[in-house]
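**Student:** Multiple structures are listed underneath, in structure tokens.
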Structure I
Amino acid sequence: MLDILIIGSGGAGLSAALSAKQEGANLLVVGKSYPTASQTSMAQGGMNAALGNVTPDSTQAHMEDTLKSAHSLSNQNMVKQLCEDAPKSIAWLDKLGVSFDRTEESKVAQRQLGGASSKRACYAQDYTGLKILHTLYDNCLKEGIEMREEYFLLNLIVEEKTVLGAIFLDIVTGEVKEIRAKATIIATGGYASLYKNYTTNSEGATGDGIAAVLRAGGSLSDMEFVQFHPTALKGSSTLISESARGEGGYLVNAKEERFIDELLPRDVVARAIAEQITNGEEVFLDLRHLGEEKLLKLMPQEVRLCKLHENVDPAKELVPIKPVAHYSMGGIDVNENLEVTGLKNCYAVGECSNAKVHGANRLGGNSLLEIVSLGRKAGTNAVGCDCHRTDIENQNQLTNNQEYIQGLLEEYPWEQNFYQIQDELGKKFYQHAGIVRDNTQLNNLLNELRVIKADLDNMGIGDKNKENNTNLVEFLQFQNMLEIGEVVLDAALVRDESRGAHFKTAFPSKDDKLYKAHSVYWIEENVLQNKLVKVINECK
């Protein structure tokens, strides 16, 4: 039996793998796609660490910026660990071979991102996440870490609240297979594709691991907090990195008037842009004053994306933008050891996990830090797992999953097109569960989503081929998004206040007396349950 099964081959999963391998673990990394296609490659701006290479900085300042951005909804002890480890994580990546940009003194270069009190984000042009990911992958190959690509997570194998591995659909062959392990690490990414066509995320960011944990008896928390990135291209929702503003870009309306401090936290900037759009204004990113030479040196990808998707040259023209869903602060509820609440032998890390470091609004530059720093921690902790009952042999779950997939491939033609429903749902989530929220609209959307869930038996797939069935995978992802969407909407309804990325017009202020707490969800006797859990605020 494997020591560790890692589900997810992005930055968090690969960091965990390298850490566990160094400890001598027998492990396997399984991914829905190929590692280099993971969401980590979309992170452009940089990775925070208080190095002080360009401007004076300190771990304390990094902590304070992170806590301020989190709006009192983080675990200060976890934030302290994250910020203190940041320079070590940069040194680790540097040693692995990440090609960070350098200062004239050959130190790692740093730039300022929104919400930061100094130039703290270490970067590699505007390809930071991509270069980190490729370096991690190269080192995993060098270490001989076994990987299996195109394995779709169906469910966790659970007995007596103990995770014994997971069941997968081998997308290439169409076979349903189980992989058992003493400890399982979930690193499957976030759920921003719930806002389909209105997100910077890839089509695969459908929260599969989060939904699997919910079905398995684990808990989710803070699912109402979804960050909207201020600057996505208006037509395609393609991300334009915060580095564009960090390097001095302006936000202007059609009159070329600046209306907000561009380096305020993302939730504030996104709402300011949304207000302009609501008032009938177009909004643009103005980079013209930076000059073509600087743009091509520091942001070559942004220049190319603007030309490709908007037919705009940012060195000469205004870039039309809008805010779209970008990052999910909520996710699988974990303790300080990254163990999943309610399940044994199971860890979660990265965007799928809520380690209480981002709170109500993630600080720009902390996502890459989290996947590397906490990814390494998850790998080490899983090696030291005090595993429970790994000897249980029960084939019922495998059989049930095999029968379900076979049923989808054999059943009569479906009556409703789930693709059309998915597109309509994505638009409604953006409009009614997006940057500004209203209880009536949230409640109507929740009722509509529950009707869709109840009608799933009338949906299905048209492609009945067993091998390489993309239609089947997309239908399974759609089901996961419905499960997650219900929690997001219910949690947003419960929280009658405005905090970070969650803003309600009828409740425009924070209410610490009632809502300085994490919203926690789980399933009990097939019924979704929830409670508010007081924030752990003390540093140890």
Structure II
Amino acid sequence: MRWTQYYLFTTREAPADAEVPSHRLMMRSGMIKKVAAGIYSYLPSGWRSLSKLMAIVRRELDRSGCVELSMPAIQPAELWQESGRWQRYGKELLRISDRHERQFCFGPTHEEVITDIVRRDVKSYRQLPISLYQIQTKFRDEIRPRFGLMRGREFLMKDAYSFHSSAESLDATYEEMKAAYQRIFRACHLDFAVVEADTGTIGGSSSHEFMVTAETGESEIVRNAADGYAANTEKANAAPLVAPAAEEPVALAEVPTPGKSSVPDVAAFLAVPTQKVVKTLVYETDKGPIVAAVRGDREVNEVKLGNLVDAEWLQLAGEETVVKVTGSPPGFAGPVGLKGVRVVADESVRGLTNFVCGANKGETHLTGVNWGRDASPTDWADILLVRDGDLSPLGGGPLEMSRGIEVGHIFKLGTKYSAAMGCNYTDDAGNDLPMIMGCYGLGIGRTVAAAIEQNHDADGIVWPMPLAPFQVLLAALNMEDSTVVETAERLYQELSGQNVEVLYDDRNERPGVKFKDADLVGIPLRLTVGAKSLAEGKVEMSFRRDREKQLVPLSDVVARVRGLLG
């Protein structure tokens, strides 16, 4: 492709709202153009990279036994009402009405539609398992779209769904899909991690996320290389914390703590370690108020807590609710004497003796508190937020925390949708049973953006070869030099004839402009045709990643390129 005939316009200025490298570089290199908040046009070079990823995805999904189809982006409300998600999904669901005032939504995902398709056609266990997938535009009305393709409102996603007659069949397909995803991200030359994850609004019994590691990632993940444990912080567990040494119980006492409401201030005032303070937090949920107790030096994992109490939403309570539940202002709550409210205590406080907590009375704390004698929680559970340095639950030593970009998420859905929507099969005994489902999502634009987050420098993108819009950038340095132009034209024709993807920079621009643009668009292999090297019968070759230049005899260039590309 000749640059002068291609739709490719670069810019030196970064957009004002670009907060991460991928957004900035995709805009500057002419890959995408903003249409509205969180909505982008994919320009030709951007579409080429997306298409390359889609080809890899199709190859590996087809290999795994999935069959491609295409479902409508606009979905009738009735299907979502059947599943119960029409009300539950929240404001991210873009609800619309047609001219007859019938309600629809712009699909953020397709569990309801695919379940409706399968329930109409599949009746017997002999027809199962089935795996279907599509690559399609989705829409989620994010309250704050940001980061370009990383968190847009309209986006391309590959979503797959499987239907089974047994949990064992689902397990087998789930593992095959996990392996297919790993092949996809390896084929893209990306550094990634597979982590245990929360199922979120999709639901189901278990799930895994695929994270491309990057400093700009929105998600925190913990890993231990020795034992292979990996999870995002919403789901992560750790080995039990070491409890302070047990003591003989002492008498419960009220102690005035004027102006001391934070754990560090209370611990310092009472001369106790923060580990012996029980932090008590009040939450509001759709199920009513909930109280959580955790060790003073740690934090509550609100996702774990919400899952435990089966809450659709959960947030820290305001002062009015805290006073209503505990009788005291925030900062002085404790588990002693609470009535009519569910109290969830983290396992890390189970072994504490003679601990300190709020007295449910302003400016006052309790000392010498002991479980059983003074307070008994409704539930003991792991609601701890794991942090860097905690020990792996698998015994491999300390966990290390890093950041990642979620590019894929797979779920074991179970019968959540099939039972609600009557997607049943007849087993060999003639019984009607709900199909067991799995679903598997992969962000197309998000993965390409994540590749840039992982592969860039101060001057531009450094594409991994499989996702690069072109394999080779051929630059002619002086379009007024007939020898340079003739040589570059010949190389362009020969390389194109060998099915090499070449972007030929035939613009009448200064060398500095061409080199700046070459670094910005980040095509992996660069061939530079200039008068000085041609005088020696050679062409300059360099890789974008290391920029090491070498002069290659003109007669060897095509063969050398073919050898490098494999």
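Derivation of every value follows stated rules applied to the coordinates shown; laboratory data play no part. For clarity, every value in this text was computed on a predicted model and none was experimentally measured. Cβ atoms are built from the backbone, for glycine too; each structure is taken alone.
**Student:** Between structures I, II, where is FRET efficiency 1/(1 + (r/R0)^6) of positions 21 and 213 (r between Cβ atoms, R0 = 25 Å, to 0.05) highest?
**Tutor:** Working: I: 0.55; II: 0.95.
Answer by largest value of FRET efficiency 1/(1 + (r/R0)^6) of positions 21 and 213 (r between Cβ atoms, R0 = 25 Å, to 0.05): II.
**Student:** Where does the value 3.2 come from, among I, II, when distance in nm of label points 7 Å out along Cα→Cβ at positions 101 and 477 is the thing being computed? Could the numbers behind the result be given before it?
**Tutor:** Numbers: I: 3.2; II: 7.2.
Structure I accounts for this read-out.
**Student:** Out of I, II, which structure matches 23.4 when mean count of other Cβ atoms within 10 Å over residues 117-124 is calculated? Walk me through the numbers before you get to the answer.
**Tutor:** Working: I: 23.4; II: 14.4.
Only one of I, II returns 23.4 for mean count of other Cβ atoms within 10 Å over residues 117-124, namely I.
**Student:** Kindly point out which one of I, II the value 23.4 was derived from, the read-out being Kirkwood radius over Cα pairs in Å. Mind showing how you got there, number by number?
**Tutor:** On the way: I: 23.4; II: 27.4.
Structure I accounts for this read-out.
**Student:** By the measure distance in nm of label points 7 Å out along Cα→Cβ at positions 13 and 421, tell me the structure among I, II with the highest figure.
**Tutor:** Max of distance in nm of label points 7 Å out along Cα→Cβ at positions 13 and 421: II.
**Student:** Taking helix-only ellipticity at 222 nm (-39500 (n - 2.57) for each DSSP H run of 4 or more, over all residues; to 500) from the coordinates of each of I, II, which one would give -8000?
**Tutor:** Of the options listed, only II reproduces it.
**Student:** Let me ask something else about it. For which of the structures I, II does the calculation of relative contact order in percent (Cα under 8 Å, 6 or more apart) return 22?
**Tutor:** Computed on structure I.
**Student:** If we compute mean count of other Cβ atoms within 10 Å over residues 333-340 for structures I, II, which one ends up with the highest value?
**Tutor:** Details: I: 21.2; II: 18.1.
Going through I, II one by one, mean count of other Cβ atoms within 10 Å over residues 333-340 peaks for structure I.
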